[in-house]
1. Any idea which of P, Q comes out highest on FRET efficiency 1/(1 + (r/R0)^6) of positions 38 and 134 (r between Cβ atoms, R0 = 35 Å, to 0.05)?
2. Quick check: -22500 is what I get for helix-only ellipticity at 222 nm (-39500 (n - 2.57) for each DSSP H run of 4 or more, over all residues; to 500), calculated from one of P, Q. Which structure matches?
3. I have -0.68, -0.92, -1.01, -1.22 for log10 I(q)/I(0) by the Debye sum over Cα atoms at q = 0.21, 0.27, 0.29, 0.35 Å⁻¹, for residues 86-125 alone, calculated from one of the structures P, Q. Which structure is it?
4. When relative contact order in percent (Cα under 8 Å, 6 or more apart) is calculated for each of the structures P, Q, which structure yields the highest value?
5. I have 21.8 for mean count of other Cβ atoms within 10 Å over residues 46-53, calculated from one of the structures P, Q. Which structure is it?
6. Ranked on Cα Rg over 2.2 N^0.38 Å, which label among P, Q comes first with the largest value?
7. Given a value of 0.25 for FRET efficiency 1/(1 + (r/R0)^6) of positions 14 and 150 (r between Cβ atoms, R0 = 30 Å, to 0.05), calculated from one of P, Q, which structure does it belong to?
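Rule-based calculations on the coordinates, nothing more; no lab input. The shown structure was predicted, so the numbers you read here are calculated from the model rather than taken from an experiment. Cβ atoms are built from the backbone, for glycine too; each structure is taken alone.
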Structure P
Amino acid sequence: MELNKFSLFKGLSSVQIAKFEKVVTRKKVSMNDEIIKEGDAGDSLIFLLDGEVRISKPLTLVTNTNDFDDREKEMITLNSSIYPFFGDYSLFTDNNKRTANIAASTDGEIGVLMAEDFFQICESDYQLGYLVIKNLTKNITNHVVKQGDDILKLTTAISLILEN
């Protein structure tokens, strides 16, 4: 399954990674299949094993006609060659809700690791749990920092436009 290539498992031995491989369920996906829907319960981590996905989020905006523009806004497309995984935010929020939509752009395969299995493995081996949570924290922090940088760039661009 090559879970060792995902950043979540960096620094783990093959024996430690095998604990996760035993409980990851492989699932085929077809183009346009919905993998994660914003607002749904976040009860798992999803690994993109093969294929490509697009991540989007509905951006509800009030338009100048007092209508709402709630079209889906594509944020990013990711390929399995970079070993992305999803669902980590929802494991650590108060309401455990998904924060974006993820759909298959191509036919492919995902691995599903249920949160209950994830936490049980981490709790049963504290060294393994420490490494995985450390890797997960680094991943989430990198995403949050990037989002902050993107917001700063966007607000700067809007300010410059408004000045003119």
Structure Q
Amino acid sequence: MERLESWKLALERLRSAQPADWDEAGRVVAEIARMSTDATLRQAAEQALPVLRQAVVNDDHSVTLAAQRRLGVVLEVVHDLAAPRFGRRNAMPKKLSSEDRARKMLGLPLAVQLTCDDINQAYRRAAKGMHPDHGGTAQAFIDLAAARDVLIHPGAHKDA
């Protein structure tokens, strides 16, 4: 957490500096990419590095704007990670019932009464992308059909 705060301060200082020190920004972002334990932060830093390195060499306005945007993305991820968390810390998310999992899989709302037509329309929409002939996997297609069955016949299936 201490390292995250120092990165946050360094990135905020670099982002507000005029003119920007892209060499220093590249060093900070490279350190983040190398030492961060968070996958999202590491990915944001790795994606920002080429643009920051290009901004050191090239003084073009479009490259500078792209570098500022990338630095802003990294800073936003750092802010999200450093923000205080409210509620129960380290609490496991509530386990969904089989019907709720099926609704999420089909893209249906959790708290609305559904008709068979609603379920079948949602199934057809989702099946278009999940079908093995259209880039999906056979297992995903089978799971989708099982989700439809759970919603059409809710009492026939037990929570798993």
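1. On the way: P: 0.80; Q: 0.55.
Sorting by FRET efficiency 1/(1 + (r/R0)^6) of positions 38 and 134 (r between Cβ atoms, R0 = 35 Å, to 0.05) in descending order puts P first.
2. Numbers: P: -11500; Q: -22500.
It traces back to Q.
3. On the way: P: -0.82, -1.03, -1.07, -1.18; Q: -0.68, -0.92, -1.01, -1.22.
Of the options listed, only Q reproduces it.
4. Ranking P, Q on relative contact order in percent (Cα under 8 Å, 6 or more apart), first place is P.
5. P
6. Q
7. Comparing all candidates, it corresponds to P.
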